[in-house]
Structures are given as C-alpha cells and as structure tokens.
Structure I
Amino acid sequence: MPMHKGFLKTATLLGALSVALGAFAAHSLKQHVSDYAVGIFETAVRYQFYHAFALLAAGILYKDFPNKIIQWAGKLFIAGIIFFCISLYLLTFIKAAVLPGYDWVGAITPVGGLCFIAGWLCLFLGIRRKE
C-alpha cells in the first residue's frame, strides 16, 4: 500500500476516534473526574483532531509532492499523536484513578509537541520541493 494511502486511512480513523473521545468527555467523563482532568483530556482530543486533519493533508499532498519530507511529516504527525495525546489521555486516567507518583507521564507530552512542530515544518519543506 502506498504511504499516502496509509496516511489517509489512518487520518480517517484518528478523526473518528477524536469525535468518539470528545463525545465521551462531554457526556460521561465529566461525571467521574475533576474539571482539571477533563481539561487535560479535551486538550488531547483537540490536538488529535487537528493532527488527524494534518495527516490527511500530508496524504493528499503526497500525490503532488511525492518526496520523503512529506512522508516524514505524516510520520511525525502520527508520532505526535502517540506521544502528546496518549500521554494526556493517560494523565487523565492517572488523575481519575488517583494514582500518586505517575505524574511523570506528563513529561512525555512535550516530545509529542515537538513532533507536531517538526511535522508542520516538514510539510512546509516538502511542498517546496518535488523529487
């Protein structure tokens, strides 16, 4: 399967998951955790949704700009979702379960943020050149 098609499929699934997780936060999570924890979760959902669209863009742009930099953009968006969003989902669970000593999970989040930034920069650079 071509790389861009994998990005498109992954983006659609991540987008659907974002909607489902957002609905969960709005209708169920608020009953079980603090407003602070809900805010953490909603931030993760928001960034997952933004970067599902970014991944979709990388998949679409790859058709006209088929180069490794666009591929790296897509991979970095996926890595960003894994590190940034999943660490925040875990942090919400830790807050909900009142598990002391696991707040270090939040230290993973900036790695995902750097992946997002690098992905956007790769998208910019990849559009500037064709191979």
Structure II
Amino acid sequence: MARIKPTIGTIATQAGINVETIRYYQRIGLVKKPRKTGGIRYYSDKVVQRLLFIRHLKKLGFTLREIADLLGVGPKGCSEVRAILHNKRTELLQEIEQIRTATEELKQMEIDCQEKLRNGDCACLHLPESD
C-alpha cells in the first residue's frame, strides 16, 4: 500500500502551527516550498521535523532572523553555531537580570505601599502631575 504524502494542512497539524505560518516561513526561506504534483504540494517528513525544531528555537527565545542564521544556507561550522548559541544565552541571562531587578523594585514598592497604608496614607505612589 502506498504511503500518502502529507499536504501543508497535515504538516501544520503535526507541527502544531498554522498553515499561514508555514507559508510565511516559505517566503522568508526557513522552509522550502515543494513543487506541485497534480496541482498539490506534498511535503516530506523532514519538513515536520524542521518546523518542530523552529518552534523549539522560538521557545528558547530565538528570533526568526537568528533561526535563519542557525539554519542558514550550507553547513555551519561548529564554532559559528557555538557563537550564536553563546550570544543568545548571554542575552537571556541579561534579560533575567533585568527581570530580577524589576521584581525586587516592585517588591520594595509593595512594601512601601503597605507601610503607608498602615500609617493612614492612601497615596502609595507619588506620580508626577500631568499638564
């Protein structure tokens, strides 16, 4: 029995993304558009794996441009891939530190508000006047 080749709708379901996303990825070169056979484009199983990998990289914080660099045309050397991964990790660590700082500042603002409420002051935040 011949195996039925998947269409764009099938691979979209398998990869957990929508058809328009796949078409966009084709336009920007992340996924190759297969030739039509009998008016229909059939996709290989490798496309689903590539789409799943792209989804995974997006969850790790990569932009589509960064993903394109990683998946770029031709094989990448290990040192180039390592540098891209290192840069992303460094960027994420900086974001974590910014979030940690913001969280501590918000915590202190909550403490200040609670203290003012205990002292009968209802103006927790002193906002600048608008014109």
Structure III
Amino acid sequence: MDVLLDASSIMAIILNEPNRDKVIRLTESVALLSSEVISFEVGNALVNLYRRQKITEEGLFDAYKNFSLIPLRIIKVNMENALKIACKYKIYAYDAYYLEAAHRLKLPLITFDAPMKKIGLEIKINVL
C-alpha cells in the first residue's frame, strides 16, 4: 500500500512532535509518497520556526537532515486540477497539491491540517 504525506505529517516526524508516533504507526510497511513541493514547504516551515526563535539554526539543519532520510517517492502534481481545488475551496495552492495527488492517485492522505482534512473527506480521500 502507498500513502501520501503532507508537510504537517512530515514536520511531526522531523521535529519529534506529539503526533510523530502516530505517523510512524500509520506508515509502517507502506511506501511513502508526497507532492513535488514537499522539500520547499518543509524548508519554508523550518525557516519560519527559526525566525520565530522556536528552533535554533542547528535544529533547523538537523531537522532538514532528518527529512532527507525519509524514503519519499515524489509525485508530480496536475497543476490545473490542483488550482481548481484551490479556487473551489479557497485554500492555498500548496494544500491543494497534496489533495490533488491523493485524489487522482486514490491514495490515503496523512495530514494534521484540519481544513485540509475536511476538504479531503469531502472529495472522497481516505484521510488518516
């Protein structure tokens, strides 16, 4: 089985957040996939945490190193479909990229983003 991870689930893993164990449990013995924008979104999230002094520069690089160790298969996004989702639900395009890929490929999605979860369920994505 394959499962698609969004940035919130990746951040839970690399920052050792409370939901980390849940993500690991849900992804045991499955192939891990993500949108082609994942590395940019993770990098941006880490820099935002650094700028808000939530992590140190060393912590930022340690977290990104941990991210690079996750065996992710990168999925190309159908941009037109993703933009339609973003416009219809008035969400960020970045969120729509994950929803589009999960919907098109009929993959379960792991996210801790409540609005994304709601939309995913509405468009018949199995949200874990």
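Every number in this text was worked out from the coordinates using simple rules, so none of it is lab data. On a predicted model such as this, the values are computed, not experimentally measured, just so you know. Cβ atoms are built from the backbone, for glycine too; each structure is taken alone.
Computing mean projected area of the Cα convex hull in nm² gives 7.4 for which of I, II, III?
Working through the options, I get structure III.
Where does the value -17500 come from, among I, II, III, when helix-only ellipticity at 222 nm (-39500 (n - 2.57) for each DSSP H run of 4 or more, over all residues; to 500) is the thing being computed?
Answer by label: III.
Using the calculated result 22, 11, 9 for semi-axes √(5λ) of the Cα gyration tensor in Å, for residues 16-63 alone, pick out the matching structure from I, II, III.
Attributed to the structure labelled II.
As an exercise: mean count of other Cβ atoms within 10 Å over residues 88-95, calculated from one structure in I, II, III, equals 11.9. Which structure is it?
II
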